[in-house]
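**Q** Structures incoming, each one as structure tokens.
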Structure P
Amino acid sequence: MPNIMLTDITQQFNIDAAVFGQFSGAFYIGYCLMHLPIGIMLDRYGPRKVMSACILLTVAGLLPIIFAEYWIYPIIGRVLIGIGSSAAILGAFKIIHMTFRAQDFAKMLSFSVTIGLLGGIYGGVPVSYLCDAYGYKTVVGIFAIIGVLFACVTYMLVPDVTSEHKTTVISDIKTVFANGKVILVCCLAGLMVGPMEGFADAWGSEFLKQAYGFDAKTANYLTSMIYIGMCFAPLLSRIAEKTGAYIGTIAGAGVVMLGVFTLLVSGTLNSSSITVGFFIVGLCCAYQILAIYKASTYVPENVAGLTTAVANMIIMSFGYVFHSIIGIIIKSYSTAGDAVAFSYGITIIPITLLIGAIGFLMIFYQERSACKKLQFNSTNI
């Protein structure tokens, strides 16, 4: 929405592009900071109440665009939208945990992610058309009305928590953060988030223009193939489900992404091979879903919602790290020319992919060895 309504909003509040960037970025302040509190609330009060309330928060966050005269109120509203939006994926985690078998978690979450990505990729055209036809304030008002209806439907249809929570908030947090396996899996998964959060989200198009000489339209199209590949997330979940090797599948995805980005940085690909390679990378980026699921299996059921929230928060936080490091490297090598600087900057992605893939391979072999040892002991008994 901010991308489509940029001109209208800047004219209404008489602001420049830099200030509008603050408006867009304010979303992530609310989104990231509220992961832990919302994860706790979902476990304790259930998704029905929490998700309904968070949908209403997004509605409240929209209203300043229509009614406010001072710029501070849309900024606050944008933070509220971020807070409310964080309950979407976290609520999906919790509902899937409550209503499906454990082995179906990754598959159902993949379907949820696919639907969400389709909305992001293809939702812009109808919203842009409505803004041109009826004006952006009318469209925002329609969004607000639909949001209230969604909140009511959510409260009626979404299942509520079914068991009484007997532990304290502090003990739940300690249970998650004191679990070394959870933190290790999340950090390794964070090291592999570069292709999506670092490359596709910010630096990909400019790298392709500088290092490969593509025009802006071609570079943007090629980068979008990563998001399109991510829409096929259920396929990777299906592989993990059929093989039962979730950690092994994550490691394999890391190795594949490592291969594509190594070839990309070396400058040996052309537009056709980049198209195919980025689609495969997007598919492999669904490893995040498997990592979140695997992290949730290391803790008791009563903190599963909190664990998925912590996992998503840790993994997403690595996106900021990639943005910062790539930018610093590019600036450091700017005197060598843009093509060289961007190549050096993007090189951090295959390096971290290598570390992450090796880490997951070690976990995979460790767990497989432990499983074989357990089977051997059971047979002897």
Structure Q
Amino acid sequence: MKYDIPHFVIKNNLQKSKQTNVYFGDAVTPEVLKDVCKRITDLDNFSYEYVNNDYTDDFLPPTYNKGRMALLYYKNDVMYISFSEKDINGRNSSVQSVPTAFNMFFSNTYDNKRLYYYFLSVEGNPETDYHILIYRLMKTIGFHFLNDEVLQHKIVPFSSIEDIMFNRKINSGKNKSNNSTYITKSTVRNYDIYGKTYGANKYETSLICYALSMLAKKEQRITLYEVLEQDLKELPEASLNVIKNMGVIRVIPTDLQLEKKAFEENNSLRSPRYIYNLLNRLGKKHCAMCGCEIPEIIQGAHIWPVALIKRQGHISFEEKLQHATSGDNGLWLCENHHKLFDQNIISITHSGNIMFSEALSSDNEAFLSNITTYRRLPEQIMTEQFVHYLDLRNKAI
């Protein structure tokens, strides 16, 4: 299709339009479309149509059946435009259409296409730290903000994977509820993403994967571990297809069945679920005994060892797996301190004090004193469940 004047096509149904009788056209009025058209084409004259769910054309597939996005056709150009909500309450509520818009945009082979985002006259706060993070991810993957003058912050794209990791760490530290997706390094050139892929979390995980795919250098390798739960599915098929077609990120789903298999076959467990739970409880990788923050050599160390858990005859297999993957049953330790802890050369008392084996020579004790900067665990680590696991370990040794 080719239009000599700008023409909007918009699916009018919102997610709950049948229940609420509120439609996309109630917020994206002709006055809003006029402003959008002027900002993109510098023209005031345009046409528009609100279409039903079953409408489809070369750029708007039938699988996209709800509002919050418009297509603008003008001459040889096609513009994908996502809109914010008017009332921004949830942290993801205003960007739910963004991954969908990007999926359609990326998957379409047409050359003359662009991505836009438009802020409606909003109530609530569109500039939380989390929103700014999301806007920067959007900018990184190619979104143009049509009216970002409504924001006090200037939206700039991320410059590297490390830039995203640094800002993600700051954002997560300010608000624990923001922790649904984590990025860390396993080797110098390998990056791991641990992401929940259901509910609102899928929007964040998708955007992070798109941005990392665009920023990755040729020698960098990235793996996404999808943390699935029960009957909850992977990322939406469209998002998975885009990630795979971008050709940078390897996707590994990890559900309870895979965790059970790994638990049955090994006396140690480095499962994605366990790592995710440690990241969720303890934050970024850092050794609890020396403060080392080199992620490539930081490991998740079990307090109550997997081998001991598996010997417990009075609890079910599912309970054993739950203990083995619990974020309370672990610490971040560097490779040195992890090995020393596993061999019980270093131990931790009920009150969190770090002790050395009495069998050590004075020289070895002096060496350990030198490399063990912290001799007591922080109070925030000493949860009731953590202490319980600690007591179980100490009783066994």
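**Q** For mean count of other Cβ atoms within 10 Å over residues 322-329, which of the structures P, Q scores highest?
**A** Comparing P, Q by mean count of other Cβ atoms within 10 Å over residues 322-329, the maximum is at Q.
**Q** Say we calculate mean count of other Cβ atoms within 10 Å over residues 42-49 for every structure; which of P, Q gives the highest result?
**A** Structure P gives the largest value of mean count of other Cβ atoms within 10 Å over residues 42-49 among P, Q.
**Q** Work out the source of 0.70 here, i.e. which of P, Q gives that when FRET efficiency 1/(1 + (r/R0)^6) of positions 186 and 354 (r between Cβ atoms, R0 = 30 Å, to 0.05) is computed.
**A** Traced to structure Q.
**Q** If Cα Rg over 2.2 N^0.38 Å computes to 1.18, which of P, Q did it come from?
**A** Clearly, the read-out refers to Q.
**Q** Same structure again: Just checking, which of P, Q has the largest value of relative contact order in percent (Cα under 8 Å, 6 or more apart)?
**A** Comparing P, Q, the top value of relative contact order in percent (Cα under 8 Å, 6 or more apart) belongs to P.
**Q** Suppose you compute mean count of other Cβ atoms within 10 Å over residues 34-41 for every structure in P, Q: which one lands on 22.4?
**A** P
**Q** Starting from the value -11000: which structure in P, Q was helix-only ellipticity at 222 nm (-39500 (n - 2.57) for each DSSP H run of 4 or more, over all residues; to 500) calculated from?
**A** Answer by label: Q.
Read-outs throughout are calculated quantities, based only on the coordinates presented, and are distinct from any laboratory measurement. None of the values given here were measured: they were computed from a predicted structure. Cβ atoms are built from the backbone, for glycine too; each structure is taken alone.
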